[in-house]
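Peer 1: Several structures are given next for inspection.
What follows is calculated from the coordinates using simple rules that are stated; it is not laboratory data. Bear in mind the structure is a predicted one, so any value in this text is a computation, not a measurement. Cβ atoms are built from the backbone, for glycine too; each structure is taken alone.
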Structure I
């Protein structure tokens, strides 16, 4: 957690590749409860079946001709276990989704993706918010088994 914040998060912020949001216990910013990173990413849907593609692409697009779908990426979700009694992973996801929804209201977009570690408790947390598994599991650079998950937001205008 701290290694990412000290090195990767700062570099990615400087290059405008991502935004990392820190959640503190209070205004003093003394106790970090958790954090998450947001980015924009093209989701490769070229190998998905047409039925699955239809669920992901915008209305009016022919799914057979679409190979990528623009999406918002929620990454590096982390919670400080020291505060686990007073702060839950649900609150981190809620905060991330609120920010993505604000951006969607300004520039559009439909899909939110994340790479979940293949631990049932963690995957169930994401499923609570409507995320679903898509594609096959894969191994991260550090050897963790991950599952791509996607949430398709409604097409309504608020």
Structure II
């Protein structure tokens, strides 16, 4: 295991935080009018209130940045290339989902994307557990939240075939 200097570790942490901030901004741009659209949809009784989504995602993105940094800081990208590549790949459907659901109103595509995201998170979590146990555990809330999102996306899509056609 190569030793990474404190200065490089802090720069790495800043880079992972900046990456997660960029992903969050992409989702936020797509979600500018999400509240009105989300409230107009028929939802199951178990759907979380819209006010929960911002704090939940802020917490999850923070945990994700810290988890990626913990894996990376052990010995850089070369120390865990599979885990960090999976992490980076799962950010694509993460950012894309908000656009598919809130902007383009594509129920089937958003559902397929959130299922793909769930699978990639699971693979990333397993990879992270192998590279750094705490980092893997830090992704568990993300997997649980996206599990809820899979069920919610499917149910809302089925309840709103015209709006999410």
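Peer 1: For helix-only ellipticity at 222 nm (-39500 (n - 2.57) for each DSSP H run of 4 or more, over all residues; to 500), the calculated result is -25500, so let me know which of I, II that is.
Peer 2: The structure behind it is II.
Peer 1: Comparing relative contact order in percent (Cα under 8 Å, 6 or more apart) across I, II, which structure shows the greatest value?
Peer 2: Going through I, II one by one, relative contact order in percent (Cα under 8 Å, 6 or more apart) peaks for structure II.
Peer 1: On mean count of other Cβ atoms within 10 Å over residues 81-88, which of the structures labelled I, II is highest?
Peer 2: II
Peer 1: Continuing with this model, one more query. Can you rank I, II by distance in nm of label points 7 Å out along Cα→Cβ at positions 49 and 137 and just name the one with the largest value?
Peer 2: For this comparison of distance in nm of label points 7 Å out along Cα→Cβ at positions 49 and 137, the top structure is II.
Peer 1: Further question: Hey, volume of the Cα convex hull per residue in Å³ derived from one of I, II reads 145; which structure?
Peer 2: I
Peer 1: If distance in nm of label points 7 Å out along Cα→Cβ at positions 57 and 145 computes to 0.9, which of I, II did it come from?
Peer 2: II
Peer 1: Given 27, 14, 7 as the derived value for semi-axes √(5λ) of the Cα gyration tensor in Å, for residues 17-72 alone, which of the supplied structures I, II does it correspond to?
Peer 2: Here the read-out was taken from II.
Peer 1: Now for a different question. Suppose FRET efficiency 1/(1 + (r/R0)^6) of positions 25 and 129 (r between Cβ atoms, R0 = 25 Å, to 0.05) works out to 0.30; of I, II, which structure was it derived from?
Peer 2: II
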